[in-house]
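The data blocks that follow each hold one structure.
Every number in this text was worked out from the coordinates using simple rules, so none of it is lab data. Model, not experiment: these values are computed from the prediction. Cβ atoms are built from the backbone, for glycine too; each structure is taken alone.
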Structure I
Amino acid sequence: MSNNVLRALAAIGSTLLAAACAPEFDQPFPLVVGATWTFDTSEAATGATGTKTQTVSDIADGVATLTTNKAGGGTTTSKQQDLEDAVVRLSEESVTAAGAADGSETYHPAKVRVPKTLRTPGEHLTDSYTETAVDAADVETTNDKEEQWTLLEIATVEVAAGSFPNTFHFLRSGAVDKEFWFANGIGKIREEGGGKVEELASYQLP
């Protein structure tokens, strides 16, 4: 057997071993009624800080309703679903603090919220979907979009809510690059991108 073949087999074996030894990541975003996450938020451009809270308010036919009270006022309601290979977002709709419509988006197929299949740093996947958006002036646009998710590392992350080992750190590349940190059984720990940072301050899981 040639050295090239041996090296190839060794590389395959190393990859399989790394995947087998990777920590559990079957519940990166627990969609359970009553689950609540509170985030400290900051904006690089203005230095503004605030607090954002997300709550799972309902689950019907396997689809969860996630309500977000935004730091700047207003709310966003999104529909999300926990599938075998990813947590996905089907749609979202926003209203201002005054209760006026502030835009909505629908995704076909549902867009990836967080992938479950990336287990070894360096692995990536491509997510393609069609986004139909309606802005605050009720103008509708439809665009085909593509995003790439890459697992950067699995490490311990410390934020105000605590220290979380085996946190999966992802880069989502697209129109706006963002980084996400998710801990299995807990949810999102940190988000960074688009000039904003969010860090988990507290959480409650039923």
Structure II
Amino acid sequence: ASCGCGMRWQQAQPQGRARKPCEGHTVSVVNKCLYVLFGKHEDDCGNVSCPPLQMLDTDTMLLSHPHIGRGSNPEDREGHTASVVGSKIYVFGGTWTDEEETTSYLNDLHAFDVLSLTWSRPSTSGAAPIEREGHTAATVGKRIFIFGGTWVDEEDNSVYLNDLHLLDTGTSESVDAAWSQPATSGTPPIQREG
């Protein structure tokens, strides 16, 4: 199908072993590679986590499951965000479900270095946003803006969010990144997720 601008959709035919169909994953682009992170799929036994990382080299169209070096590997998750700054992919939040099908909402921050294929836990200053999934993230330079999402309160009620947070990864402090909640003006968008 054509979009009217001289381009057409075409189904890619990558080589290599594809992961099972997943939901709640993210795809991040660094240079000419796509990094698919986390997610889950359903089988006969219920929800199963997808492999934490799959990479597609868009030059060779080769799919791979790179060996991840030792580091602070995050829990499997879905509904998180993955934001690229330089050669790092910053993963924030999402949900994690244990073997008893108990879901935990997360507000942790992890960084995946695509050059060394290692995870780390960046040191931060400031107050991190509350736990959430289904939020959005937008990167501007070395800053990542987090907006909205949902979490579950003590009575198991879904709470939809419309708060805005900023993670500055270019801080000159003695930490790797700084959280803040920027002052805004006007009427914010209504609460939302997805």
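When mean projected area of the Cα convex hull in nm² is computed for each of I, II, the one that comes out at 14.0 is I.
Could you tell me which structure in I, II was used to calculate distance in nm of label points 7 Å out along Cα→Cβ at positions 72 and 144 as 3.2? The structure behind it is I.
Can you rank I, II by relative contact order in percent (Cα under 8 Å, 6 or more apart) and just name the one with the largest value? Don't skip to the end; give the middle numbers.
Numbers: I: 20; II: 14.
The maximum falls on structure I.
For which of the structures I, II does the calculation of helix-only ellipticity at 222 nm (-39500 (n - 2.57) for each DSSP H run of 4 or more, over all residues; to 500) return -3000? Walk me through the intermediate numbers first.
Numbers: I: -3000; II: 0.
Derived from I, not from the others.
Taking distance in nm of label points 7 Å out along Cα→Cβ at positions 120 and 152 as the criterion, the top structure among I, II is II, with the largest value.
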